[in-house]
Each structure stands twice: as C-alpha cells, then as structure tokens.
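Read through the structures below before going on.
Computed from the coordinates by the stated procedures, all read-outs in this text should not be read as laboratory data. On a predicted model such as this, the values are computed, not experimentally measured, just so you know. Cβ atoms are built from the backbone, for glycine too; each structure is taken alone.
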Structure I
Amino acid sequence: MSMTQETSAALPRRTMPQGLIAARNIVVFLTRSPTSLFGLVVLGLLLILALFAPLIATHDPYMQDLQNTLHPPSSDYLFGTDELGRDIFSRLVHGSRITLTIIFLVTIVVGPLGLIFGTVAGYFGGKVDTVLMRITDIFLSFPSLILSLAFVAALGPSLNNAIIAIALTAWPPIARLARAETMTFRQADYISAARLQGASPARIIWRSIVPMCLPSVLIRLTLNMATVILTAAGLGFLGLGAQPPLPEWGAMIATGRRYMIDSWWLVTFPGLAILSVSLAFNLLGDGLRDALDPKQMNRR
C-alpha cells in the first residue's frame, strides 16, 4: 500500500449527520411520489408568490380603474378585473402573503400549545390528564368554523383576530395526538432511566418525549392546514376576517358573488387558489405520513 493510500485510510471519514440523512431520505421519498411532488410544487409556488409579490404582480392590487370594471381575462388583465376595476391576478398574488401569514402564525401557536397540553396530560395522567383533556373535549365538541365565529364575534372582525380565533380552535387535535403518543412512551426504559438519574418531569418531557412526538405532530399540522385555510376563507367570506381593501381570497369571493353569473372570473380564480393550496397540504401530509412510516423507511 502506498503512502498516500495509508494516509487516506488513516484519516476519519466525514459522515453526514443522521438528521440530515433522514431529511434527505424524506425529501427523496416525497419527490418520487407524484401527489406529494404536486403538493411541494404548489406550496413552493405559494412561497415564491408571497416573497416576490411586488415583482410578480402586474398591477397595483389596490388601484381602482372604474373605466375597466368587470373586464374579462385578457393580455392586459390576466385574470380580469373586479367591480372596482382592480386586477384580479395582482390581488391573488398579494393575497398569497395573507394566506402564508395565516399558515405561519397559526402553526407557531397551534404546534407548541397542542404539544404542551398533550405531553403534560399524557405524562402525569390522573387529575392533570382529566382536567386538560376535558378542556380539550370542550373545544372539540364545536365545529371549528362555528367556534372561530364565536371568538371573532367576541374579539371583533379583523385579520389578526381571525388568526387568533383559528389558532384557539385548531390545537385540540394536536393535543389529543400528543397525549396518545406520550402515553406509549412514558413507560419506556429510557424514560425510567432518566427518572432514576434524577431528571425533572419538565426535562423528561422536553428532551425525551417531545422529540418522539414531533413527526406525528408535524404530519397532523400539515393535514390540518387545509382546514385552517378553509376556515380563514370562510371568515373572510362572512366579512369577519381580513377587511377591505385587503386582497384576502375568501373576501374576494364574497365581493364577487354578486356578479358571478356574468363575471365568472371573480370567484373562479380565488376559489381555484384556495382549492389548490388546501389540496397541496393534504397531499403533502399524506406523503409525510408515508415517508415517516417505519415500514416505508425500512423499505428504503
């Protein structure tokens, strides 16, 4: 063996961290599935539209042109204009920012809140579990849209209040899932070993149980985003979400419904946007569920 070969053999090999390897395998799995790939592409387009909305929009989304009201789709107005002469395409592009804001803010509230309720209830059990789960059951006993309407009615109609209302109604399924996952892990040997070493319940929950619950919670959050988008669109349609002149997709359908018989584009394009993003989250959630399935991982 030459000196170069001996030196190269003596050097330690650089290995990719396990987390990066798992993430790469998940991405590869998702891109191999046509439905999951569709979800990734649609959500990628949503992110691009939101980040570069001023560059992509062809007109000012708030500018009124009363000489071109209800103009059908054309080369000048790709998706036509509304009853005030505003460009539908530009309003849809800027509306993607509102949709992405709702998704982001609801996620950062719902995920931690559901994890806290579920892991604490599942780990301690007894009276703590009973109290926390009864609170969860109260929220689950009402349809999410009806409960969101009640919260918005109490807080007042606005986009921020709509986001708060949606977040307050979207966490119970996450809490139920986290509780079920925690109850399967709390008697595991590594949890018992942590207790024997004097680890506090908060440390055990945070360091040992929460990481085990994250994959299931991530899947459920992704699947729940379709409901979140539809709820936000419903609140906007009823005039309780984003207020005019904000280009929120549900509010655009509400203002266009009076003219939809003769001006079909007013409700068709916002409706297709809501449908596409909701479907993308459902398909991506299904793909993540398969990608994180241990049986699927073993096959790969």
Structure II
Amino acid sequence: MTSDGTGGHAAPNRPTADPARARELEAAWGARVRANREQAERVREGPAGDDFYAPVSGMFRADPRRRGDPDLDAVLALAHPGERWLDVGAGAGRFALPLALVVGEVVALEPSPGMRAALAEEIAAHAIGNVVQVAAAWPPADPALAEAVRADVVLLANLGYDIEAIGPFLDALEAAARTRCVAVLGETSPVKAAHPFWPLVHGEERVPLPALPDFLELLAARGRAVEVTIVERRTRPFPSREAIVTWLRNQLFVGEGSAGDGRLLGALEGRAVEGPDGFRLAGAEPGRIGIVRWVPPGARR
C-alpha cells in the first residue's frame, strides 16, 4: 500500500491474508454500524421515512463536466474509453455522469427512488445516453441481476461506512469486477460535520462509523494489494441556510417543529456562514479522502 498525501502512488505490496483477523475486523465494523444505527433509532422523532435520501437528493447533483474536484479527478484518471463501470450506490450521479463522458458505459445502481429521480433528471439535462440505471441495493438479491451488472471496474464512492455485513458486501463487489475495484472513502464519514450538533440536540456524542483507515486494514487482512491516493476533501457549499437545516434534520433524525428541532435551530445560530459560493458550517473541517484501487482474486490483470 502507498499513501503519500500528494496524489502520487507506487506499485503496491501484497500482504499475507489473515482470515481470522479479517473476521475480527468485519465483526468490529458491524458492531460500530449497529451501534450507530441503534443510536439513531433511539433518538429518532417520528417514524422513519421510506426514502432517507429523498429530502437531500439535490445536494448530490453536480455538473458532470466539472473539473477541480480532487477525488473525482483522481477517479477519472483511472478510467479508459470503452470500459464498463458499475457505480454501486450511484446517487444522483456525482461520479457516474462524469465517468460516462469518458468510458463506454456506466451502470448506476441505486436503491433510493429520490436519488434515482435526481439522476434521471441530470441524465436528461446533460443528454448523456450511456448510463444504465438499476433500482437495487448492493449486493443484489437476484443472482441474475448480479451477473447482469458485472463490469470491468466496480466503483464504491462514499458508500460502505454504514454497511453492517461488510465482508459479504466486499465479496460481491469483487465478484462483479472483471479487472479492478475502486473505492473512494474519507478518513472520516462524510456526515461528520453533523456530529458536533449531537451533544447540543440529543445530549450525547454521535457514535462514529468506520471509514478509510478501517477499510484499508480490512483489505490488508483479506490479502489485497492496494494502491491509495490521498487527496484533500473539497467541501461543497449549501445553496441556502434552509438547505443546511434540512440536511441537519436528516442527520440528527429530528422533525420540523419538534423540541429537538428547536434545539437544533438554536445550536445553528452563528454556525451557518454565508460566503460567495453559498453557505457552510463554521468550523467544519473538510478532511482527506482516499482513492483506493485493487485487483480482486480471479480478475483479469
């Protein structure tokens, strides 16, 4: 593995697989995900909605022809004309659409109806015709679908943090890749900016999810030789203060007009800072992102 903090990389060394250690790490990952989820369910105000991402799907839209996003630029540098990419958890197409402008075809697999609707609108708006949308979670329950979405490259972008059964998830990911896997993960989960509000709204610290360091340790225990490029995370501004409020309500599981919402709005005073490009949360550190690539067992080299 290599990680130099500048975007450079070198040939990876293959670690020795340690199945017992891998099982231990998978169990620890799952325990953290369960604790995070159980905490959310305990503080949630009102029933869970059918589509968690529907209220915030607009945040995941972006110009497919943009440049200057360090993580996207690093992924595009790995893409080649004619390839088929599978974007697992494609969302509104932040990676899928730029990739479609470079490769032969992108399979955008996404379970959220709100995200799929946003992606369909972006596909139409930018007249991009080589994106195939698939309404499914990962891994697919149907073996035929799992075979149908196989691709040269499988991309996991800012997904996996909250996957409890991470071992089977990665097994399916690797089985779907003909040549290589690529993962884009932060050193902390993307929702960490909401964590400082947990003590103010709920009176307790947020249970953190696993992230890049845990992912790399798990891949090493699975015997995977990885290459890692580390880039600075570019924080995207919110278009309005209300957009920040909507996102924080989503992450803190509070309903509009509730007692928890009142505490949230009070805590937000002075923390939503307007700039020339929109609103940001004061004190939110962008952190760093790792672009991880590896060749799974049985893949073409």
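Taking FRET efficiency 1/(1 + (r/R0)^6) of positions 76 and 172 (r between Cβ atoms, R0 = 35 Å, to 0.05) for each of I, II, which is largest?
Ranking I, II on FRET efficiency 1/(1 + (r/R0)^6) of positions 76 and 172 (r between Cβ atoms, R0 = 35 Å, to 0.05), first place is II.
Match the computed value 25.9 of mean count of other Cβ atoms within 10 Å over residues 84-91 to one of the structures I, II, and report its label.
II
With Rg/Rh (Cα atoms, Kirkwood Rh), for residues 100-227 alone computed per structure, which member of I, II shows the largest figure?
With respect to Rg/Rh (Cα atoms, Kirkwood Rh), for residues 100-227 alone, the highest-scoring structure among I, II is I.
For structures I, II, calculate relative contact order in percent (Cα under 8 Å, 6 or more apart) and state which one comes out highest.
Across I, II, relative contact order in percent (Cα under 8 Å, 6 or more apart) peaks for II.
On mean count of other Cβ atoms within 10 Å over residues 36-43, which of the structures labelled I, II is highest?
Going through I, II one by one, mean count of other Cβ atoms within 10 Å over residues 36-43 peaks for structure I.
Tell me which structure, out of I, II, gives -23500 once helix-only ellipticity at 222 nm (-39500 (n - 2.57) for each DSSP H run of 4 or more, over all residues; to 500) is calculated.
Derived from I, not from the others.
For which of the structures I, II does the calculation of FRET efficiency 1/(1 + (r/R0)^6) of positions 116 and 260 (r between Cβ atoms, R0 = 35 Å, to 0.05) return 0.75?
II
Work out mean projected area of the Cα convex hull in nm² for each of structures I, II, then name the structure with the largest result.
Ranking I, II on mean projected area of the Cα convex hull in nm², first place is I.
Quick check for you: by distance in nm of label points 7 Å out along Cα→Cβ at positions 28 and 252, which of I, II is greatest?
Sorting by distance in nm of label points 7 Å out along Cα→Cβ at positions 28 and 252 in descending order puts I first.
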